[in-house]
Structure P
Amino acid sequence: MRNSRGFTLVELIMVMVITGIIAATLTIFLKPAIDSYVDTKRRSDLTELADIAVRRMATDVRRAVPNSIVLQSPTCFRLVPTTTGGRYRMAPDTTTASSWLDPTEATTSFDVLSPMSAVPAAGDWVVIGNQAAADVYAGSNRAAIDSVDGASAVRRHRIVLTGAKQFPSGYEGGRFVVVADAEQSVFYSCLGTALYRTVAGFAADPATTCASTAGAQVASDVAACSFVYDPNQGATQQNGFLWLRLTLSRSGESLNLVHGVHVDNAP
């Protein structure tokens, strides 16, 4: 019977040499390809994260109550988001029973003449003629909804308020907007390495809320962010403009995204 034997020194050296050649080949030719794939995937992830965050902010900005955007600091701004809106009856219907909104006196209900994208719920808020941010936050031009009646031959809906309220004169055409009670105001703030969306009340303290990390995290890996708002961009004085700048960084890879959003400030 033939006796088994181990490897010779020459065979071991040959294996080591061949292994070294293979390892060197993999390092030279495959590592750059792998690194390139990882870098591309990282940049793609950062791009998607930044794009989602910017689009989320832009969506809220576009549906904000006119003139409700307030730049609290270069890294925090506030707004009042709306859920729907329409046109109210500005004068009585002489042939049928109607409820109209007279800005010269307090009213408890008014007819809605246009379709609404959603029917308001009890507790939601009606806002009319918001000319300045302080008005909607202080409550001079908003009132809580008690109930919403159905359609009739002369109206789409009738909004009944919880109490009598004298609204300021609205924009030409009798426009109103509705704010959900669950989202009276929204703050976007950059803190540390995250961007937060914090829901708060109309009377929330801006400094405290801007510094809070209790809100929903919109983006992580935030290296820097800044917001610039001009409430009167353009000749009509009714078109604002908000600049959003977001810089994300991960494992040495950075991405800078700048996005501008037009703001309709015509109440």
Structure Q
Amino acid sequence: MARHWWMRFGLMVVAGVVILVAAQAVSTIRLENPVWLLAASLVAAVLALLAYRYATRGIEKREATELARPWWVVPGTLAGAVLFGLVMLVIDLLGGIGSMTFNSWIGLAAMTGLMVNVAVIEEVLFRGVLLRMVAERFGGWAALAVSAPLFGLPHLLNHGTDLVGALSITICAGLLLGGAYLATGSLWLPIGLHLGLNFAESAVFGIVTADSPLPDFSLYNTVLTGSDLLTGGAGGPEASMVTLGVITVPALVLIWFAAATGRMRRGRALS
């Protein structure tokens, strides 16, 4: 039985990686074109969800019940945007915003499309495959211990993100999004939270970091100043200690709720 689980797990990971790479490739093939970026990103996100649904049917021989209750994406997106807005408010109060200039509504739309794509495909891989399957086999605590670092460590590849920044992302996003899935059994809440955080950071504020691929695709262009602990340095606010403080609380609440309702137990990730 264990051998069969590892086979299914390996095949689903491969499928998730293929979906991620394909969806990102389609979206960014004409990165400089805002109309293409918006349209291609949204289409790629829809196709990624369909591909995931068919992968679960073909490999796991089941229906993807974690894609039920799509309304969770709305409160999730709003909560994510509010959380990042709170991060920016604290950074501003501590003198971390150097300048903030209006850019364009077209840039807002284009970056929003890309952020939808990013939220969907990353959640499909990290929560839909990694966290869910490990939780079903070994329980929620083991799933968080595995999926959170695997989500945070690849950010070390981003220019300017150091080990502290990757740790912040691991604790903040890895635990918040993992807790959101375990608390609801639905991918839509973590997709919404992920989208809300990225939407506010990239599409609204347009944080200019060392690895910003599209500094002109946002509603505003914001330049941060001050210590790296405050602003996150070249890694942006997601690597800031402010973000760590703001996100840790809701992350722990979601994990507590999942534990209190018995959803951290082995085999409960789909119930």
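Each reported figure results from applying straightforward, stated rules to the coordinates on display, with no laboratory input. For clarity, every value in this text was computed on a predicted model and none was experimentally measured. Cβ atoms are built from the backbone, for glycine too; each structure is taken alone.
In table form, for the structure just shown:
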item: Read-out relative contact order in percent (Cα under 8 Å, 6 or more apart), computed value 20, structure in P, Q; result: P
item: Entry that produces -0.85, -0.99, -1.13 once log10 I(q)/I(0) by the Debye sum over Cα atoms at q = 0.14, 0.16, 0.19 Å⁻¹, for residues 138-249 alone is calculated, selected from P, Q; result: P
item: Among P, Q, structure where helix-only ellipticity at 222 nm (-39500 (n - 2.57) for each DSSP H run of 4 or more, over all residues; to 500) as derived comes to -19500; result: Q
item: Test item: Rg and Dmax of the Cα atoms in Å, for residues 58-193 alone calculated as 15.8, 62, pick one of P, Q; result: P
item: Structures P, Q, by FRET efficiency 1/(1 + (r/R0)^6) of positions 98 and 218 (r between Cβ atoms, R0 = 35 Å, to 0.05): label with the highest value; result: Q
item: Per percent of Cα pairs over 30 Å apart, the highest-valued of structures P, Q; result: P
item: Identity of the structure behind 16.2 (criterion: mean count of other Cβ atoms within 10 Å over residues 10-17, calculated), options P, Q; result: Q
item: Origin of the value 0.05, where FRET efficiency 1/(1 + (r/R0)^6) of positions 50 and 226 (r between Cβ atoms, R0 = 25 Å, to 0.05) was derived from one of P, Q; result: Q
